[in-house]
Structure I
Amino acid sequence: MKKNLEPIDIKKALKALNKELKAKNVSDVIYTLGGAALYLMGYDERATTDVDDLRDVMDGSIYECSVRVAKKLGISEFWLNTGVAPIQKFFDEGWKKKCNLVFSDTNLKVYAVDRQTLINTKLAAVCQRPQGGDENDLVWLKANKKEFKLAKKYVKKNYSNIPVVVIDAFIAAVLNG
């Protein structure tokens, strides 16, 4: 099984995960953001190495099924992971209610965070890792000035180490394309 992270076929992996869950007679729900969310929202050119799962802890059934999928597809065992789960503390209360269904099968449903939360987190990401491709994600989302104003407020509040001039520079770069 691969340990390094390489771009994966997200839909294929999720369908395989659904099959594994169904075999165990288990259903599951994943809340995601980032590259997987964008891909499942229609950004077909968006390659990603994983599916970020926003739950705090992955229970045994979903973990076991995801590892079996990794073995079968020859992808990293970390293709489904909870590494970004701590970011939830920055989200508005009731954030799950605003999520959008982006994948649905018999035993698996995947929801993506709402558009504004995605823009907020992508702006924070581009400010922290300028070469990470997040700027392209913001271009694809076609975020407008109002959305960027809210995103700037989010970044300033939650990432005080990022200078306002950096935030403004990335917003200008995306808006002025």
Structure II
Amino acid sequence: MKKAVIINASPRKNGNSSQISEYIIKKLEGMDITYFNLREMEFTGCIDCGYCSKNRGCVIKDELQNMYSIFDESDITITITPIYFDGTPWKLKAMIDRMQAIYNSKYTLKDSLIDRSKKRRGFAVSIAGGPEYETQFQGNKNVLEFMYKSINTELIEHINVSDTDHVPAYENKKAMAEIDMLIDRIY
């Protein structure tokens, strides 16, 4: 059975990211799904203590401690995130910063926390309230590309959904069709 990780990075309950996350979870019925609803999780970001540059894993013991094994076992990762000031919400960025332990395990310790030979795929859905403009998604895209590289997952698409203050993401037919197509590709 395939394993999927769904990350809902929104701090808002029942907003666009939650609606899209719930839709994707239903579409992936039958898969073993781990749902990181960051709004409901208690954790901290990287404290740059240097532990992971000398040891496997992270010294911080909180709700992210098991994410390394979850990403190692995953086949699919899907991130759904709002955009704030062209960038990544703080809890998603804090989670990504904690992936420094994966990076160090691969490149400093040469003893990877995740299987580097395993083929993984995923996509991201980024949601912005305002009308589309050129750089609206660029900051977030850069961060997510690095995250997916860190967890050895091919980021096959980055779906951008703008103007959700006027048309909710789940009512955007083009975006929903893209999500359906990508789920079919990776399922």
*Structure with the greatest value (metric distance in nm of label points 7 Å out along Cα→Cβ at positions 14 and 134, set I, II)*: II
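Can you tell which of I, II yields 0.70 when FRET efficiency 1/(1 + (r/R0)^6) of positions 22 and 150 (r between Cβ atoms, R0 = 30 Å, to 0.05) is derived from it?
II
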*Using Rg/Rh (Cα atoms, Kirkwood Rh), single out the structure from I, II with the greatest value.*
I
*Taking -14500 as the value of helix-only ellipticity at 222 nm (-39500 (n - 2.57) for each DSSP H run of 4 or more, over all residues; to 500) derived from one of the structures shown (I, II), identify that structure.*
I
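Could you tell me which structure in I, II was used to calculate distance in nm of label points 7 Å out along Cα→Cβ at positions 110 and 142 as 3.2? It would help to have the intermediate numbers written out before the result.
On the way: I: 2.4; II: 3.2.
This figure was derived from II.
Comparing I, II, where is FRET efficiency 1/(1 + (r/R0)^6) of positions 30 and 62 (r between Cβ atoms, R0 = 25 Å, to 0.05) highest? Could you put the intermediate results ahead of the total?
Details: I: 1.00; II: 0.25.
Result for FRET efficiency 1/(1 + (r/R0)^6) of positions 30 and 62 (r between Cβ atoms, R0 = 25 Å, to 0.05) over I, II: largest is I.
Values in this text are rule-based calculations from the coordinates and carry no lab data. It should be emphasised that the depicted structure is a prediction, and the values quoted were computed from it without experimental measurement. Cβ atoms are built from the backbone, for glycine too; each structure is taken alone.
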